[in-house]
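Enquirer: Listed after this line are the structures, all set down as structure tokens.
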Structure P
Amino acid sequence: MLPMFLQRPARRTRTPSALRERVVDVAGRDVTVTIRENVRARRLTLRIEPGGRALRMTVPKGLREADISEFLDRHRGWIAARLARYDKDNSLRAGGEILLRGVPHRIVHTGHLRGVTETAMEDGVPVIRVSGLEEHLGRRLSAFLKKEAKGDLERLVAVHTRRLGKAANGLTMKDTRSRWGSCSWQGNLSFSWRIVMAPPAVIDYLAAHEVAHLREMNHGPGFWALCRELCPGMDEAKAWLKRHGSELHAIEFD
């Protein structure tokens, strides 16, 4: 987010807002901007969507289109610099690499139509072997990562809920881009399976974060103190997600 603009309040409101879209040219690239009018907004804010696929803009209600255009033109350089971080080829192919628990694994297409997706070591290099048709490689990799993430998070959630003395009602895996996890008032925990590409300490932090919400349904001082108690390495994990989280969202599996 542009640093000169105000952050949104930590607590979300349900104030009605109007949505519209426009496409802007940024360094020869068409980028979709979702514009949200909000009656509580006092300034314009601009964010890069996770993965660098689009922009999200919040503007005061009734702001002129000319003012929006002028704002986007004035910050075109900032937008281009931020989007350049995602310009590398994020498609998956045999011979490429993908992270698993923070460790790069070479992708090996076995050429066999049947078989499980599995990890192995080849010539001292960690690999993920994928069978099936090559055009289905991304789909099979995402299914494998989802399964691995579910196993890791079920184990970690069990550890943290036991320490907290409160049980979760359920656990689901999703491919959300706006958040890494969530906890409902009913105690249902949800996680983005992409987190399994992060180092183990980061996965542990995410589990601890959502489990802490079973007691503290907010992001106040009490919540962060509890989160740090469950995960002493919280600060380092948060910093890793801030630096690299969007890179994980940018990977195309379809």
Structure Q
Amino acid sequence: MRTRSLLSPKVDIPASLYLGLSLASCLMILLVWCVITYGGFTSPDFLAPPGDVIAAGLKRIKDLSLFDNIEASLTVILSGFLLASVFAVPIGILMGSFRVVQALVEPITGFMRYIPVSALIPLLILWIGIGIEQKIMVIFLGTFFQQLLLISDVSARVSKDLIDCAYTLGAKRRQTVISVLLPACLPGVMDTLRVTMGWAWTYLVVAELVAADSGLGYMILNAMRGLFTDVILLGVFTIGMLGLLTDLIFKYLRQRLLPWSADL
């Protein structure tokens, strides 16, 4: 394949080349990390070498503490994200399609999405306490209003010609919403859920900031107090791998559940 073709916009490249470039970029970062740490350019207290991170991971795999922390974080992440999605998807679709709903919901959404979730933690502790419910609510608030706005935009971008065509063919309003509007929105909704799942992972450390005794965020914050950069990096890499796994799951679900999405 010519270099000029590789650098052209919207041109596919062979799968083998794509995989090779992806691996090369990861290996390059690993090489730089090894040079900096094993070359003596930085102190282990500032940046732990790869070997120390692997040793810290093996130790926590052996005593099962890493799996306990993963389970605790997944419980918080999935509960908060699913709760947000259950409400945001239908409200967002209605908000983007019906002006009445938009008028009711958009001012609140526009206000709330600019408020940092961390600023609400004192109120959440006062109202809910310091249990798992407070952590789930942090994830919920961090994703719900963003989902609402993005899903509303997806619904608003559905061509009105599709709706008019359905009415012309004799469809009722209920039939149009269920059989035309909803299928046209679902690919964009799935993409929105995929993106906001990444945001949910970024709120994990914030969610486990107060009175946590387990979880990957707790593990990172606890290691920070002792300057254990190997454990900090272990927690960061674990969150990154779990986030990548959820991203791949959303990609797979989009292809399997929404086969018509390739044409939209």
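Laboratory data are not the source of any read-out in this text; all were calculated from the coordinates shown. Quick caveat, the model's predicted, so the values are computed rather than measured. Cβ atoms are built from the backbone, for glycine too; each structure is taken alone.
Enquirer: So relative contact order in percent (Cα under 8 Å, 6 or more apart), computed for just one structure, reads 15; which one of P, Q is that?
Expert: Clearly, the read-out refers to P.
Enquirer: One of P, Q was used to calculate distance in nm of label points 7 Å out along Cα→Cβ at positions 191 and 223, giving 1.9; which?
Expert: Source structure for this number: P.
Enquirer: So, one more: Please state which of the structures P, Q yields 66, 34, 19 when Cα extents along the principal axes in Å, for residues 55-206 alone is computed from it.
Expert: Q
Enquirer: Here mean count of other Cβ atoms within 10 Å over residues 143-150 was calculated and came to 18.5; which of the structures P, Q was it taken from?
Expert: Of the structures listed, the value fits P.
Enquirer: So if we calculate mean projected area of the Cα convex hull in nm² for every structure here (P, Q), which label has the highest result? Present the calculation step by step, with values, prior to reporting the outcome.
Expert: Details: P: 16.1; Q: 19.3.
Across P, Q, mean projected area of the Cα convex hull in nm² peaks for Q.
Enquirer: I have -11000 for helix-only ellipticity at 222 nm (-39500 (n - 2.57) for each DSSP H run of 4 or more, over all residues; to 500), calculated from one of the structures P, Q. Which structure is it?
Expert: Checking each candidate, the match is P.
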